1. To test your reading of the models, identify which of 1, 2, 3 gives 0.5 for distance in nm of label points 7 Å out along Cα→Cβ at positions 67 and 123 when calculated.
2. From 1, 2, 3, which structure was distance in nm of label points 7 Å out along Cα→Cβ at positions 19 and 139 = 2.7 calculated on?
3. Can you tell which of 1, 2, 3 yields -6000 when helix-only ellipticity at 222 nm (-39500 (n - 2.57) for each DSSP H run of 4 or more, over all residues; to 500) is derived from it?
4. If relative contact order in percent (Cα under 8 Å, 6 or more apart) computes to 32, which of 1, 2, 3 did it come from?
5. Can you rank 1, 2, 3 by Rg/Rh (Cα atoms, Kirkwood Rh) and just name the one with the largest value?
Structure 1
């Protein structure tokens, strides 16, 4: 999003807010990169994390650009990518073997690998959506913190 203040003004304001964050939030700054986490007793496995950066707008020096990602913590991303990759790869190769046997004229239970893999991937997807709903209030808290910092 485009902000009507220079980058250094926004960064200074963020630094001030991060040194005394609202209860339940913790932030870290590394140059123009900021990471915000939920840290109080409400924090759980699905708690979101905000990663964003503040950069000067090359076309308008009196403005800056704030861009980033609000989502699950890296360990949650890694777990779900591992599940999708593993289930997809195993399902593909076992299912391909079952199709090869079927093309040779013999039925194989290996053909069930496709629907089983789809079931596991759908289960992982629905679990992630449930986690997204559990983290929605905390996501709004993080968004409001950012809005207050750049307003």
Structure 2
């Protein structure tokens, strides 16, 4: 997938687009999720988790900070999916206290980070970026841009 915006018409469509994107992901990958509150970041993670056959109900980690899910790769090998919401994190000490550094570098997991700008100094240089925006023409629609690691420039969010 390139930087051409994808157009999602509904929550289910966002999940479908995420499931298609998930085919490219491998253990060790980090995905920065960028978007305002209600932009569809958790719906996107739900679609990814569906691809990896996660059996748990996927919820927003707003209060838990980090949710983890057990899934399966295409060949049946286990994979952990971490879904992190840094919205309530205000200091580097809080980031350390939730185990962010260990989690973001876990080699056998795929990590999704909401509000990545709050951990810009801890984010790996190579990571995917998924930007979700509300479509002004339709309250249910979203514009989704996916940037692959090799196409990224190192920037602050």
Structure 3
């Protein structure tokens, strides 16, 4: 007499034992490779733009700081950028220097070389330019408010 075969716990609960075929695994790995090949360059470009924006923001923050110090200390503050040392120098009512981290090929320019901010909020008219590769950002210092305005 043939006894019925005893079913396992998995089969009793509808959990059949199955796996992936080698072909299915190869297809999934190929799709992941294609997706990584497409996403990686876009991510690199995004990070480069983000780094450039961060550098430009630190330059603008330096001008706002110089204006704030001139108004709060009651004396003019001159700001200049040393391209070889990557430092912003503040002199006058406050004597400080702040380092700005630049990635490869980035350049800051001040026109004129020294911008002066006065206690009444006025400033010498000038321009700041931040460049790296094909990216460029220019700011004009508004002489009536001393605030950098994006061009």
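1. Structure 3 accounts for this read-out.
2. Considering all the candidates, the number was obtained from 2.
3. 2
4. This value belongs to structure 2.
5. With respect to Rg/Rh (Cα atoms, Kirkwood Rh), the highest-scoring structure among 1, 2, 3 is 3.
A short reminder: the numbers here are calculations on the coordinates, not readings from a lab. The structure displayed is predicted, hence computed values, not measured ones. Cβ atoms are built from the backbone, for glycine too; each structure is taken alone.
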